[in-house]
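*Asks:* Got some structures for you, see below.
Coordinate-derived values only; no laboratory data. No experiment lies behind these values; they were computed from the predicted model shown.
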Structure 1
Amino acid sequence: MKKHLLYFSIIVLAISCSSGDKKNNDPRTVFKYNEMAGITSLDPAAARSFENIWVVNQLFNGLVQMDDSLRVESSIAKFWNISKDGLNYTFNLRSDVFFHDNEYFNHGKGRKVSASDFAYSFNRLLDASVSSAASLLSNVDMHNKNGFEAVNDSTFTIHLIKPFTPFLRILTMKYFSVVPKEAVAGYAEDFRRNPVGTGPFKLKIWEEGSKMVLVKNTNYFEFAGSDRLPYLDAVSISFIKDKETSFLDFLQGNADMVSGIDAINIDEVLTAEGTLKEKYKSKFTMQTQPYLKTDYLGFLIDENLEIVKKSPLKVKALRQAINYGFDRKKMVKYLRRNLGIAATAGFIPPGLPSFDTNIVKGYEYNPDKVRALLISAGFPDGKGLPEISLATSELYLELAEYIQSQLSEFGIKIKIDVQKASVLSESVADTKVNFFRKSWIADYPDEENFFSLFYSKNMSPKGFNYTHYNNPEFDLLYEQSQSELNDNIRYGYYRKMDLMLIQDAPIVPMYYDQVVRLVHNNISGLTSNSMNMLSLKKVKKE
C-alpha cells in the first residue's frame, strides 16, 4: 500500500509540474470539473442529487436564490411581499428574463418569462410521476384558492393554507426553477436531456457517461456592475468514475476544481493537520467552510417492529452508552485530517442560527458514563450483551472500525455489515437494520429540514424518519416552530428539540461535515456556501 501511494505521489508530481508549463492558445475560457457519480437528468423537477443540482443551477433560475451567507435574494423576482398572516407570498417579476433559444418557440427565439410560466412550473411539480417535490408544496392552498396564481404577466402569488416560516428558503431549491410549457410538451420525457431554461449557461453537448458541455448564454439577465454575466465561455464536465484517475486529471490541469474529501487523495496533498502541503500552494488553493451536513449513526427504536423487540438497542441507556463510548475529536483529527467538526452538540450543524454549544451540549467521550450506563441498561461491562450489527457502506468502513475498536474496550461488541450504498439505503428505508450509518444534507437552509427526520408523521417507508422516533412533545414543538414568525422564539423551539434528541438518543451524531474544494490558482470568483452549491456565473479563468 505504501509503495502504491509513493508511486502515485511521484507520478502526480511529475504530471502536475509538466502540465503547468503548457501554453493554451485557445482564447475561450472553459471551466472544467469531473463528476464521478454521473448526472441523470437536467430537468429541475428531478433536481434531487447534488450532481443534478449543480448543473441545473447553471441552466435555470427561480424566483429567488441564496447568496453565500445563505440569505434569500432576488433572482427572476425583483422583490416580494409576504402578507402579515404569512399566508400569501406575492412576487413581482423582472421584465428582462428570456428563455434560451429553442426550436419550440416562434422562429426559434427564446421568449420572455411571465408569471404564468411559474404557475405552470409549480403545478407540474405536484405530479408524483414528474417530481418528488410535491411534499414541499403540501401547504399550498389548492382547494379554496388557486394556489399558484398568475395575477398578471409580472405578478405571481402563492397562497398557503397555514403559515410556514421556511417557505421562502424552500423556494431557493432548484426544483422551483421556471420552465417553458412549449419545450416540456414538445420534448415530453426527453426534456431531461433537452433543458430549456433562463440560466447563465445552456446545454451544448451531453454524451451520457462521457462528457457534457455548457456554453455561455449571451442574453443572460444578471450583471456584475456593467459586465453581463457569465464571464466564462463554457463549462465542460467529465464523468471519470475512478477516484485516483479523476484526481490525477485535476493535478494534471485537465480539471479546474475537485470537490469533497471523498474525491481527494488526502495523503498526497494534505498535511497531518489537514492543511495544504507547501509544494502544492503555488498550484491550487483549498476552500473549506462549514457544511449543512451531519453524519450520524441511527438506531431503529420502534418497539412495534419485530426487529426492534429482539434488539438490546431498544434500551435507551445502551444507546446513550454508545454515544459516550468513542472519541469523536480524535476520529475527525486522524481519520478525516480535521476536515469536519466533532459532533459534540446536537443534530443541528454549525452554520444554522440555532446552533449554540452553550445551550445544546451533546455527547463527548466519557468512559465513566459508559460503564455507569451499561450497568443501568443491565449489561455491566458488556456482560450478557449480544453482538450488535452496524450496517455501513465501504466508503465509511474505516470510521466504523474506529468506533468498533473503541466500544470493544467497554465490552460492547460491534459486527460491521458492509453493504453497497444503494442496498443500505433500501435496507434503512425498509426498516431491515437496527443500527446504520447515514448522513443528512440540508435541502434548504433551515433547522426544520433537519428535524423533519424525527417527526413521527414522517416515518419510513413513506417518509424519512428512519429511526421511527416518536415523541409527542417533540412533534408539538416541531409543528409550533413551522408557523412561528418570531425568530428568537423559533430558535428556542429548535434548541429544545435538539436537546430531546440528545436525551432520547435515537442517533449517534458523529461529525458535522465541511465543504472542501481544491481550486487551481488561475480561477477566481468561485465562491462557496454552506449548502455546497456550485455557481459559475461569476467565475473567471486566466
Structure 2
Amino acid sequence: MSALTGLGPLLRATMHHDARRVAPWVMLLSMLSVTSILGYDAAFPDPADRQAFATALGANPALSLVFGPARDLMSTDGFNTWRAGQLGTFFAGLMGVLIVVRNSRANEDSGQAELLASGVMARGTRLAVALGVATAASIMLGLVCWLLTVAVGGGAEATFVLAASFTSSALVFAGVAAVTSQVGSDARVASSLAIAVIGGLYVLRGYVDSSGAADWLTWLTPFGWFERAAPATENDVRPLLLAVAVAAVLVLVAFWLQARRDFGQGLVASSSGPEAGRLSATIPGLALRLHRGPLLGWLAALGLLGALEGTLSSSVGDVIRENPVMAQVLAAGILDPDLLVFRFLVTILQLIGIIAAVMGVQIVLRVHVEELEHRVAPLLAGSLRRSTYFASNVLLALGATALAMLVAGTALGAVSSRRVDTVAFGDVVRQAVATIPAVWALVALAVLTVGAVPRIRAVSWLGIVGTFGITLLGPTFKLSDAQLGVSPFHHVPVVTSAPDWTQLSVVGAVSLVLVLVGFVGFRHRDVG
C-alpha cells in the first residue's frame, strides 16, 4: 500500500460534497474586491473627494490598524488594495483553516474517519485530501476574484497580485491548520489554535503599521508579506512565494506529526474530567465548563489587545500631524488633537466590542451544535425545562461579553492614561461599559436565530460583518444617519461630551425583544 492509497476517489467525493460550503467563501471574498472597484467612483467621483477621503483616513489611525497602510487612495486599484487587501487575506486564511479541520480532524471526532479507514486507505490520505480541497479552493478563490474584479474595471496586474495574496493566505493557514489538527485534542481545539494564530499575526501586523515601528517587523507575519506585495503600486509577487514555501514546510511538518499521534487523539491529550460532577453537575456549570477554555483564551486575548492598543494612544497625535492636510486643519484650530486621541480610543473600543460579540455569538451557536450532536434531547427528557437550559447559555454569552469589555477597557484605560495626560482612566472604562449594550445587540440577534429559526443562524455572522463595515467605514463613505444607525455602535455616546443615553436605551430595548422572541421560539420548536 502506498503512502496515499485511496487519494483519488476520496478527493473527488470530498470536493463534490464540500463544494456548497466552499462556494460562498469564494463568492463573498471576491465580492469584497468587486464592490471596492464598483463603489469607489460612486463614493469619490472627483480628486477633491478622494483627497478628502485620504484626509479622513489620516485622522483615524484605527483604520490603518484594521485595513493596513493606504499607499494610494487616489486610484481605484489603490483603494481596492486598501479596503480588500488585509481583510481579504484574513478571511481567506480562515477559509483554509475551516476546510482543513473539517475534512481531517473533525471526521475523526464524528466517527466518519474510522469508517473510511476500514477500507483500502493509507494513513495520510485523509490529511492529503483535506489539503487538496483547501488548495483547490485557494486557487479557485484567486481565479474567480481576479476574473470578476477585472471584469468590473480593476487593473489586470494589480488585481492579479491582490488575488494571489488571497490564495497565498489560504494556503499558508491551511498549513497551520494541518499542524494544529495533529496537536489539538479534538477538532474544536484544533480550530481554536489555528484561528488564534491568524488573529495574533493579524494584530501584530496592525500594531506594526499603526505604531510606526521598524519596517522590517512586517516580515514577522504572513500578513506583512501580503502587504509587501503592494498591489497597485509595486506589484511584487516575491513575498507571496515566501508564503507558499512556508505552507509547504507546514504541510511536511503536519504529515510528520500525524505519523506519530494516535488516531482520534492529539499530541496534546485532553484532560480527564473530575471524578465528581461538582459545578458541572448543574446546567449553568455545564455551560461554563463547555466554554471555559475558549472563554479564558478570549479574555486574555482581548485584555492583551486593549493593552497593546493603549500603547498607540501616545503616537496618535503625531500620526495625525504628519498628515499635511490634517496639520493645516489643526493649525487653524478647527480640531483639538486631544479630542482626536479619545476618539481613537472610542474606535478601538468599538472594534473590541465587535470582536467580543464574535465570542458571544459562538457561545449561543454552540447550543445548536449540541442539538445536532444529540446531547440536548437527553437533558430535556428529564425535568429540565427548555427555558432553563437555553438561559444558561444565553446568560453566559451576555455575561462573558460584558466581562470581556471590562477587561479590555481596563487594560486600554490603564495603558493609555499613563501615556497621554489628557486621557483619564475612568473615562475609558466608562466608555467600555457604555459599549456593552451594543455588543449585546449582536449577541441578541444570535439568540433570536438559534432560538426561533436555527436554519438561518448564519444571519448572526452577517450581522457582525455588516456592523463591522458600517461602524468603521460608514462615516468615511458619508453614509446617512439612518444608514449608520443600522450599527448598534452608532448609538453609543461618547461619555466625555454630555452623553445622551436615549438612543442606546432603544438599542437595549430592541435587544431585549430579540432575546425574548428567541426564548419563545426555542420553547416551541423541535429540538435538533
Structure 3
Amino acid sequence: MSELRLQNLDRIDNGHFDVAIIGGGINGAVAAAALSGRGVKVMVIDRGDWAAQTSQESSNLVWGGFKYMESYELILVRKLCMSRNRLMRAYPANIQEIGFLAAMGSTAPFPQWLAGVGSVAYWAFGNFKTAPPRLLSKEKIEELEPIIDTGDVRGGLEYADAHLKDNDARFVFGFVRSAIDLGAAAANYVELASAERVDDRWYLDLQDVDGGGTLACTAKVVVNCAGPFIDPLNDELKVRTNHRIVHSKGIHLIVDQLTPNNRVLAFFDDTERLFYVIPMGRRSVIGTTDTRVDEPTKEVTDEDRSFLLSQINARLNLDKPLTEADIIAERCGTRPLVVQAGEGDQTEADWTSLSRKHEIELDDDRAVISVYGGKLTDCLNVGEEIADAVKELGVTVGPDNKTWYGEPPPVTRDAFYRQARGMDLDSLRIKENTEPLSDRLWRRYGRRAFDMLDEIRQNPAMGEDIMTSADYLRVELYHTAQNEMVVRLEDFLRRRSKISQVVPTHLIDGTPGLQEVARVLFGDDAEDRLDQYHSGGDSGAVGAEHDR
C-alpha cells in the first residue's frame, strides 16, 4: 500500500480540520490546494481514486468554449477565455495553444461568414492572446488537411484555443499533490459513511474503501465537491439549495493517429452538433457526444460507438473506414449541468443549450458549501471562489500568495534543462512521434524531475522504458510509488499515466513490464493487485470520484 496514503490516513483519523472537502475531482482538488495555500487546515477525501469519474473523461481542451456562443453565453465565454489565458501563463509546459480547423458542410447550422464573425469576437474575448482566426476555402482545407473529405465542405475556419498536453486526471492530481505539500491531509478510496452537525462542528465517520478500516474526524465547514453526485450528498447533509444537477453523457473513442498535424479538427455531425478529432501523441481522440442521461454512467453503448464511427468515417478520406476493432480505448463521462432547483426535468430542452457555468452555494446554518458544475478551464477561479466562501462562513483564511498553483519559475526550468543537456538525456531513448524526455519529465514532475536526473546518472537502467509498448521510464515508476498515492493498478495505468489510453490492452496484460509495475508499486501485495486488475475489480468506477 502507498506509504504516502497511509501517512495521510493517520493524519485524518481523529483530526480536527477547518474544512472537509468531499470529492477529489477538479473542484475538490483546486479547493484543497487554494485553501491550503492560504493557511486553512484542510482534509480532502474521495471514495475512488483522484479524478476517477468526470474529471478523467474530458476532451483535454482548455478553452473559452467557442460553441457556447451559439447559445449567447457571451459573459461565460469571456470568463473562460480569460481563465484559459491565465492557465497558459501558469502552466506553459502543460497547457499550450493549439489550432482548430473547422470544416463546414451541409450540417453546419450557420454560414461560413457568420462563423468568421464569431471567431473574431471569440479572439477578442480572449484579449487577442492567441493566433488570429482566418476563413479557409475548400481548396485551402484540402492543402492543410488532405485527410478531410471535402465533398460536402463549402469552406472552413481556423482559430486557436489551448489543450492539455498530458492527461486530465494527472493535471487534477497535481492540485492534490500541491495541497499535500502545503499541509493538507488527503486520501483516496475513503468514503464518507455518516456526518452529523453538532453545535459548530461536523463530526464525520469515514470508511477506508480499500483497506476496510474506519476513521473519524471533525471539521468546521464541509465543501461538497461531489460533481454528478452532489445532490444525493446534500440530501445526506440535510442541505437545501437553489440549484440541482442534470446529467449529460459524453464519450470519446481513441484510435491510431489519423493526421500527423498537431491541430484539432472540428466537424458538425448529422444533428448539427460539434465533434472533434483531437491529437494525443501517437493517437487521435474522436468526440465528444452530448446525450441526456438520468444518472451518472460509465457505459459506452454500441449505439454510441456506431454513431461516432459513422460520423467520422463520413468526413474523412480514409484508406478503409474505422471500425470497432480500431478502437484502442474509450472515455465516457457524465457532465453535471447546473439548473435551477425548481425547473422541470429538461425533457424538452435542447441539451447543448444548457449552461456550462458553475454555481457555488452557501448554507450558513449548516456550514456547507455546494459546488455545482465547473470545468477544467475555470478551475483556478473555482478554487478562489471556494476560498472566499469558506472565509464568509467564519474560517480564518490568509492572503492568497498564489503558491498553490502553477509550474516552477523559468530560472528553475532553465536549470533543469541545463542538467538534462549536460547528461545528454534526450539521446537515451528516441521514439517516433514522441516528445523529448527532458520535455516530458519537466512537464510532469517539475522540481521533482531534478531527483530523477540524479537517479538516472547513478543507475542508467532508471532511464529505460518499463514497457516496450509504453512511453514511461523506470525512474518515473519509482517516483510514482513514493509520491503519487497509487492504490490500484488502474490508478497508475489510467490516471497517473495514460498508458491504458494509448496502448492496446493485449500489449499491457501479462507482460513483464506490468509485472514490474506491480512489484514496484505494491511490493508483497503485487499478485493480489494484479488479480484485482485482471478480474475487473480495479476500475475507477469502483467508488465514484464524486460520490460520498
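*Asks:* Consider the structures 1, 2, 3: one of them gives 24.1, 64 for Rg and Dmax of the Cα atoms in Å, for residues 301-460 alone as calculated from the coordinates. Say which.
*Replies:* Value 24.1, 64 for Rg and Dmax of the Cα atoms in Å, for residues 301-460 alone corresponds to 3 out of 1, 2, 3.
*Asks:* Could you figure out which one of 1, 2, 3 the value 19 for relative contact order in percent (Cα under 8 Å, 6 or more apart) was computed from?
*Replies:* 1
*Asks:* Where does the value 73, 50, 31 come from, among 1, 2, 3, when Cα extents along the principal axes in Å, for residues 53-340 alone is the thing being computed?
*Replies:* Comparing all candidates, it corresponds to 2.
*Asks:* If log10 I(q)/I(0) by the Debye sum over Cα atoms at q = 0.26, 0.29 Å⁻¹, for residues 429-492 alone comes out at -1.06, -1.14 when worked out from the coordinates, which of 1, 2, 3 was used?
*Replies:* Here the read-out was taken from 2.
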